[in-house]
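These are the structures, in structure tokens.
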Structure 1
Amino acid sequence: MANAVLTISSKNYSSWSLRGWLLTKFSGLPFDEQLVPPGDADARAEILLLSPSILVPRLTHDEVSVWDTIAMAEYLNEVMPKSGLLPSGRAERAHCRAICGEMHSGFTSLRAALPMNLKAHFPAFKLWSRAQADIDRIISIWHDCLTRYGGPFLFGERSAADAMYAPVATRFATYDVPLDPVSASYRDLIMGLPEMQEWIAAAQEEPEDIDELEVEF
């Protein structure tokens, strides 16, 4: 199998880089990391949510370049079909694609109010009402999937959906978002994954701070 390269930006701030990295990790495809400094225009646009068309994260494999996380999930499921990135059943696959798409294109108030910041912790953080509406919808998705498919992951076994919602778990932890026991248990499951622990440890070592993403009171 040809070598793959995953281009990512900040591990502390970049939710999309985390999604792409987890998708590739979950697939089992061996890859090398290529880090784009947060000062790079493309990386900064991605981190600050300033551009609808970005090239980070980007997976390069077998002369194929894929830079959208939904496309990456589909591509990785094709090249690593035993990984379980997408469920085997047609109905379950459709459901997984639907909630991944909802995460990919929605929850803009949550993204703006609670930027990903793994090195920070803001206890008793005051939430915007629109951000709370996004949180309520995400919790509803989690409950539906965990009930329907029996857990412990959203579709029973680990899938692309867990990679797509992992940055939300980090936001819930960073901003001390109150959660019911089922949602808190799922958040803790995601945060405790070896892959997540590896990513968080690397994020803690990053020297760069992006002032726009440092919450002030």
Structure 2
Amino acid sequence: MDIPTIPPPRAILFDWDNTLVDGWPAVTAGLNAAFAAFGMQAWTDSDTKANARYSIREAFPMMFGADWMRAAKIFQSEFARTHIDHLTPMPGMPELLVALQGWQCAVVSNKDGEFVRREAAHLGWTARFSAILGAGDASADKPDPAPFHLALAPLGLVPGGDVWYVGDTGLDMQAARGCGCVAVLLGDAAHDGGIAALQNSKSQPDIHFPNAESLAACLNALA
């Protein structure tokens, strides 16, 4: 990739889990608490990474049927108990956070918005983002465009080719493309079968960075 040929974005939106932070053990613990209550097989962290994409209000009705709200309460109770203890920044975050200074940034996640904001506050990252949004904050959740519009509103912007959305999954790329943003893949998409599995589809990234350090280098060059 020839970094100088990339137009600089006016704003950069980020996914949260597995993009900026690693909090999978708490997600897995919450899911397994719900699975146990319904006599379902437990997941490993690898299972969670491979299957957890959508918000609770999108995923749980498919997983638990008519009792999905009871399952959601069990999940949220267990997750709330442990998520801060399991939270760590993804590799390369110090370099990326320095590179993001001076850029307009926000978060759009499918994790419950209150949990995302608690985690950002715990890490001391709240002031780095103009908006930190998660599931339940907009009228619909990612991949719907609604949270993207809501995140960009404080900046006086709308989704478009001058906005990057940085995420780690094919769903993130689909969401970015669906609202007209630049789809930026961070990492190797191993939980989606690898980058090759995303090609020639709605999940294909426009730009790919193998790690946070390479994204930071690009932003420093563009700045």
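Derivation of every value follows stated rules applied to the coordinates shown; laboratory data play no part. Values in this document were obtained by computation on a predicted structure and should not be read as measured data. Cβ atoms are built from the backbone, for glycine too; each structure is taken alone.
Of the structures labelled 1, 2, which one yields 21.2 when mean count of other Cβ atoms within 10 Å over residues 19-26 is computed from its coordinates?
Only one of 1, 2 returns 21.2 for mean count of other Cβ atoms within 10 Å over residues 19-26, namely 2.
State the single structure among 1, 2 that was used to calculate helix-only ellipticity at 222 nm (-39500 (n - 2.57) for each DSSP H run of 4 or more, over all residues; to 500), giving -12000.
Here the read-out was taken from 2.
With distance in nm of label points 7 Å out along Cα→Cβ at positions 83 and 163 derived from the coordinates and found to be 2.3, which of 1, 2 does the value describe?
2
Who wins on distance in nm of label points 7 Å out along Cα→Cβ at positions 99 and 147 among 1, 2, i.e. which is largest?
Structure 2 gives the largest value of distance in nm of label points 7 Å out along Cα→Cβ at positions 99 and 147 among 1, 2.
Computing Rg and Dmax of the Cα atoms in Å gives 16.4, 50 for which of 1, 2?
1
Which of the displayed structures (1, 2) returns the greatest value of distance in nm of label points 7 Å out along Cα→Cβ at positions 27 and 139 on calculation?
Comparing 1, 2, the top value of distance in nm of label points 7 Å out along Cα→Cβ at positions 27 and 139 belongs to 1.
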